[in-house]
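Given below, in the form of structure tokens, are the structures.
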Structure P
Amino acid sequence: MDRHDNTRPVRSLVAISLSCVLGIASAAAAPPEQAPPAAIRVYVGTYTEGGKSKGIYRFRLDTSSGALSPEGEPAESANPSFLAIHPSGRFLYAVNEVGDFRGKDGAVSAFAVDGKTGALTLLNQEASQGSGPCYITVDKEGRHVLVANYGGGTVAVLPVQADGRLAPASSSQKHEGHGVNPRRQTRPHAHSINLDAANRFAFAADLGLDKLLVYRYDAAKGTLAPDQPVSVAPGAGPRHFTFHPDGRHAYVINEMYSTVTAFDYNAEKGALAEIQTVGTLPQDFEDENSTAEVVVRPDGKFLYGSNRGHDSIAIFAIDAASGKLTAAGHQPTLGKEPRNFAIDPSGSFLLAANQNSDTLVVFRIDGTSGHLTPVGAPVSVPRPVCVRMIRIGG
């Protein structure tokens with residue numbers, strides 16, 4: 001059971017840009033060979049508590065067939081629950097969701113990525129500046145990682161050195177206050193932190209405060225300066241946040257109310273203005289549920305959100321002009337507690353991590369309807385939490 005969620009198991013969404021790998025034609029005198037199937041390497045962060053998992057697992061996704069196959073041994077690490085890949089593809093960063101690193105903090109681990117095998121080699125670890133780190137992202141220039149600490153109610157920036165190692169935090173911010181829910185919101189719970197396309201503003205969704213804390217981000221200095229926060233409905237519990245590819249709209253999924261809130265975004269001011277809130281569940285569903293991840297398909301036509309309880313992916317069509325959402329159905333994830341999922345850069349496949357049934361499931365995305373169709377059987381991976389992808393061959 002998730003240590004932070006008293007009502008549902010687990011509380012605790014972008015793959016980096018990838019291009020297809022093309023085969024090289026054979027000599028002119030011989031018939032041209034068929035290009036080999038493009039492939040993507042998939043990394044899965046997990047919970048290691050209880051001994052089922054060893055750390056970070058890796059797989060190969062065949063983008064022609066959707067087949068998913070394991071690669072090598074896992075990189076051992078303690079509760080590497082959330083992952084982020086450096087823009088260069090040479091490094092991977094993971095939070096270690098613990099509360100006792102160097103006495104009180106969680107940790108952030110830096111790994112080198114082997115260009116041929118994808119194997120991970122630990123470079124170093126640094127304190128996350130709070131307990132229970134649950135989310136990590138790398139800035140657009142690859143100069144810093146930003147981390148959200150659920151238990152500590154803090155966000156922090158850690159510089160990335162030339163060799164991929166992390167330096168101690170250059171900036172941290174502690175959230176203050178509480179929400180209306182007496183069980184879940186007695187204090188701040190920073191649940192994610194994301195940057196806009198211009199690398200100028202950071203947005204931290206705080207489940208405990210029902211707010212998106214906005215920060216001005218200085219990419220040169222690695223600092224965060226508080227700006228005007230944005231509130232959602234009291235008791236909603238904002239969790240993960242994402243931008244639309246158009247840069248004019250953004251979305252936050254609210255864990256406790258099972259809703260998604262859409263915003264207009266003013267990139268010059270870093271300002272969000274709510275335009276709509278919609279539910280993620282069918283109208284006839286009455287059991288307990290909490291949401292987790294939210295992702296926009298790369299072409300901007302559809303938004304997806306995960307339901308834990310209903311155990312499904314909610315599908316929404318996005319209006320290109322307004323950014324508003326229209327419900328387009330639900331797809332069961334063929335497992336329990338879909339904590340996180342990711343979409344490959346072509347928008348062809350969605351990979352869902354079912355934490356409580358120890359499976360990773362591949363779905364093919366219909367480009368017209370947005371609907372999802374399972375591809376093959378679920379693949380075994382213990383206590384999966386986060387899915388991230390990188391092109392094979394770097």
Structure Q
Amino acid sequence: MRICYLADGRYIHAHRWLRYFSRRGHEMHLLSFAPMGPEHVAAVGEAGARYQGQLEPFHLKKFWRTGGGLWSLKRFLSRERIDVLHCHFLGINAWYAALSRFHPFVLTVMGGDVCGPDWRPGREVRERFLTPLALRKADLITCWSHRLTGVVKNYSRPGVAVEVIHGGVDLKRFSPGPKPEYLRERWSLPESAKVVLSPRLMRPLYNLDRVAEAANEVCAEDPDAHFIFAFLPEAKDEEYEARVRSVVAAGPAAERTRFIGGIPHDEMADHYRLADVTVSVPSTDGTPMSVLESMACSTPVVVSDIPDYDPHYIEREKTVLAAKTDEPGRLSSALLRLLREPGLAEQLSAEARRRVEETAGYDAQMARMERLYEELLGNDECRVQSAE
């Protein structure tokens with residue numbers, strides 16, 4: 001198959017999908033909807049795909065630029081004889097895909113693009129009209145959690161499959177192991193340190209200001225507690241980062257908090273092993289790979305008390321602790337429980353790892369995606385639409 005992804009070419013999730021299907025012998029292409037640096041272009045190449053440039057920003061007032069971008073996309077799809085067009089994320093990439101009238105068109109909803117059971121397309125004119133159009137034009141929709149499927153089905157065409165497929169955990173890489181001393185030394189952590197790791201993006205959606213508040217409360221209660229905030233520099237909200245840092249600086253966590261930016265993928269598992277607890281408390285979510293990867297490394301997790309999660313993996317008091325971020329003290333109490341009760345931490349992490357190993361493996365998830373591609377290409381209706 002010749003498969004083209006319209007995705008954010010900076011992100012590890014896109015690289016991992018490209019790598020799997022390239023290794024399976026498929027011809028992979030990527031058009032990014034976000035600006036790419038040389039290191040990102042190199043990462044796409046290392047994943048076995050051909051980088052085909054950046055999509056034109058989607059303008060209404062400068063409609064001729066959007067029209068030119070759409071014409072370039074259609075010409076590329078025809079020239080390279082693409083078999084499947086797959087959008088990661090429901091944004092301008094999906095708008096371009098829908099307007100291209102290319103079939104089969106696959107759309108993956110990840111959780112930050114469709115938020116909560118009452119989600120509606122945004123009020124901005126492009127979102128109000130083009131987001132529903134993209135969902136309606138898709139021949140297959142995949143979601144990163146069961147919760148999202150019900151929302152998406154309200155907008156998809158009757159009879160179009162809406163499947164749950166997430167990025168999958170590399171169980172060979174993410175597994176239990178000893179605490180890595182080189183990271184303890186790198187981040188200047190004492191031997192007695194109890195580490196809380198926050199691996200989510202530095203954006204308001206992920207409530208890192210609430211994690212910072214909890215860090216001050218936890219550090220006031222436990223003199224061995226230390227916090228690490230890891231986040232992609234290119235995807236951060238700088239104003240929000242300043243706010244988070246100011247919260248930490250004003251309290252007892254100031255000397256025991258590290259803001260370390262992005263973590264190379266080959267060191268990510270070691271950071272989970274370094275941590276005693278992982279914290280992930282966004283306002284809405286899908287099936288977060290950071291949580292599943294932490295589980296695979298047997299590091300217990302505190303998550304948001306929200307209904308978005310697939311309970312097979314993220315089940316309160318069975319595989320995780322959950323806390324409401326809008327209720328003072330709840331998050332710090334959950335973190336302190338895991339830091340102070342090793343028996344509870346071990347019980348939760350053991351069950352969480354068992355469930356991740358059972359169904360959340362990278363190979364299993366990608367193999368399902370490959371079968372869905374094959375089914376689409378065997379679908380007569382999609383072939384007719386593509387010919388049109």
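Of the structures labelled P, Q, which one yields 3.5 when distance in nm of label points 7 Å out along Cα→Cβ at positions 184 and 376 is computed from its coordinates? Derived from the structure labelled P.
For mean count of other Cβ atoms within 10 Å over residues 232-239, the calculated result is 13.5, so let me know which of P, Q that is. Working through the options, I get structure Q.
Taking FRET efficiency 1/(1 + (r/R0)^6) of positions 64 and 336 (r between Cβ atoms, R0 = 30 Å, to 0.05) as the criterion, the largest value within structures P, Q is that of P. Computing helix-only ellipticity at 222 nm (-39500 (n - 2.57) for each DSSP H run of 4 or more, over all residues; to 500) across structures P, Q gives 0 for structure P.
When Cα Rg over 2.2 N^0.38 Å is computed for each of P, Q, the one that comes out at 1.01 is Q.
Quick note: the coordinates plus some simple rules give every number you see, no bench work behind them. These numbers come from a predicted model, not from an experiment. Cβ atoms are built from the backbone, for glycine too; each structure is taken alone.
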